[in-house]
Structure I
Amino acid sequence: MKKINFKKMLVAISVLGLIAGCAQVGPKTKKGALIGAGTGAVVGAVSGGSVLQSAAIGTAVGAGVGYYQDTK
């Protein structure tokens with residue numbers, strides 16, 4: 001099993017959080033993006049995959065769900 005690199009995970013979540021904070025989007029889109037980034041980073045770290053890639057995918061999915069909820 002691969003060792004979890006918490007430093008990389010923290011950097012990925014911080015960068016994605018800063019990027020999400022700069023966008024002019026609805027509150028549920030921001031929340032979804034942040035939750036998705038965190039979840040994706042954790043899943044990537046636990047599964048032994050790329051933390052940054054997993055966080056990016058999680059951000060996109062979370063933002064998409066949040067955007068859908070904002071526009072309902």
Structure II
Amino acid sequence: MAFCVHCGQMQNDGTRFCRFCGGQQPGDQLIARLRMEAESIRYRMQQMQAQQMQAQQMQRSNYGQQQNQQRW
């Protein structure tokens with residue numbers, strides 16, 4: 001499924017004109033390229049989130065070790 005670039009309504013793939021506003025839609029090649037780019041961005045965001053979670057876990061681990069050292 002795709003969305004109209006003019007009004008944002010959901011469209012079937014391959015639709016040349018929006019059935020709601022009549023706006024011309026981009027061609028299939030552009031749609032395919034934009035989907036690939038969106039998937040690439042989604043993958044990079046997931047990688048960044050995973051790295052942030054690892055960093056937070058390391059900070060918590062280091063904080064816990066510091067607390068244990070101060071007790072002794």
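Throughout, read-outs are computed from the coordinates displayed, never taken from laboratory work. Here the structure is a predicted model, which is why all the values come from computation and not from measurement. Cβ atoms are built from the backbone, for glycine too; each structure is taken alone.
Source structure of the calculated read-out (helix-only ellipticity at 222 nm (-39500 (n - 2.57) for each DSSP H run of 4 or more, over all residues; to 500), -22500) within I, II: II.
Quick one: relative contact order in percent (Cα under 8 Å, 6 or more apart) came out at 38 when computed from one of I, II, so which one is it? Before the final figure, lay out each step's value.
Working: I: 38; II: 15.
Answer by label: I.
Sorting I, II by distance in nm of label points 7 Å out along Cα→Cβ at positions 16 and 40 from high to low puts II first, with the largest value.
One of I, II was used to compute Cα extents along the principal axes in Å, and the answer was 74, 22, 14. Which one was it? It must be structure II, since only it matches.
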